[in-house]
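Below you'll find the structures, each written out as structure tokens.
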Structure P
Amino acid sequence: MIKASDLKKGAVVKIDGDPHMVETVSVHKPSARGAVTLYKIRFRNLKSKRKTDQALRGDDMFDEADFERRPVQYLYGDASSITFMDLQDYSQFSLAKTDIEDEWPYLSDGIEGLLSISTEGRVMGLEMPSFVNLAIVETRPSMKGGSVTARTKPATLSTGLVVQVPEYIASGEIIRVDTRTGEFASKA
């Protein structure tokens, strides 16, 4: 059993018998005396891929789900699925685009730190690293004298993802993108 106050992003718990992964956790501490701290948690059902938002007290309990995290490598993809290789036993498996639609824009050749989450011998989803390096394919020309705190411009990355980048960034550069927020983090 695990308390709601101990849940972190990436934890897997059972809700109504199905494994759910914690996607976000936000803590709300009311200012009134005697009020209870609330934990607003977004869960994703690993079987149906549905998202569920719950407001919980810190002492609400969950059953821990039996799951396994294993390092995987991105091999290749097409319009509907991506094939991965398990780095421990070298077996291959494919996941449909609909199963990993939140992770899809960050997947590229050479991505490191990618983990598969499996339960009962079946891969249920992926856990992305916090940051990924992606190349800029298209953006407006860089502005001379553009600073880090200047305005931003849209940039299309090698995976098709569009992010806002500072004006001094040019096409062809490699940038770090935060997979939790989908925003530009820094130059790589």
Structure Q
Amino acid sequence: MKKLLMMALLLSASAGFAGTTTQKWTAGWDNFGEPLNYTTSKVAWSVNASSKKLTVTYTLVSAIPGKLYQVDLAFFCSTFANTFGQFPVQRLVNGDCQTITRQNVTAAAAYVEVGVVTTDLNGNGVFAVTIGPIAAGTYNVEFRALDGAGCNLTGGAGNGSDCDADFQSPGPFGTTTTIVIP
């Protein structure tokens, strides 16, 4: 009986977790010559339906050694809330998403800056973040790694190439991954 109860508890605890989705990086919206091992570098994400949290792990392999890559989520949208989980959203003051053109495609997007991958002497680095709780909805997103750190952040430079996308997933610009928060 005790064993059956333990198994039932384990099953109910894991019921809120969806499987992890792993995606490859492609060259970014802005910089197409930044070094990266595209075979082993990846973005992995999963949704916990019970807690309404999204966990994302950004992995870079053989990028530039000793470099900061700010990582974020770019949501393709017409309007967007002012927060995504515990993070503020970079969008227009009226809630509209910002229209930009990259890779010969024009689309509107909002951005959530979540952290920084710092690469080691071999150009390898990992950053993981858990975001939430998140409002229920369907989100069309591209993951990005930017050319430096400080873009759209208080105290960050945010006025130069550090806002350029070195890597994107899935890519090209405007191609999205759909994340559903129940």
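Nothing in this text is a laboratory measurement; each read-out follows from the coordinates by a stated rule. Predicted, not measured: the structure shown is a model, and the values here were computed from it. Cβ atoms are built from the backbone, for glycine too; each structure is taken alone.
Miscellaneous remarks
- Structure with the greatest value (metric mean count of other Cβ atoms within 10 Å over residues 22-29, set P, Q): Q
- Source structure (of P, Q) for mean count of other Cβ atoms within 10 Å over residues 62-69, computed value 15.0: P
- Value 27, calculated as relative contact order in percent (Cα under 8 Å, 6 or more apart), assigned to which of P, Q: Q
- Computed 0 for helix-only ellipticity at 222 nm (-39500 (n - 2.57) for each DSSP H run of 4 or more, over all residues; to 500) - originating structure among P, Q: P
- Looking at FRET efficiency 1/(1 + (r/R0)^6) of positions 70 and 174 (r between Cβ atoms, R0 = 25 Å, to 0.05) over structures P, Q, structure Q comes out largest.
- Entry that produces 15, 35, 36, 14, 0 once P(r) over Cα pairs in 10 Å bins from 0, in percent, for residues 38-125 alone is calculated, selected from P, Q: Q
- Of structures P, Q, the largest value of percent of Cα pairs over 28 Å apart belongs to P.
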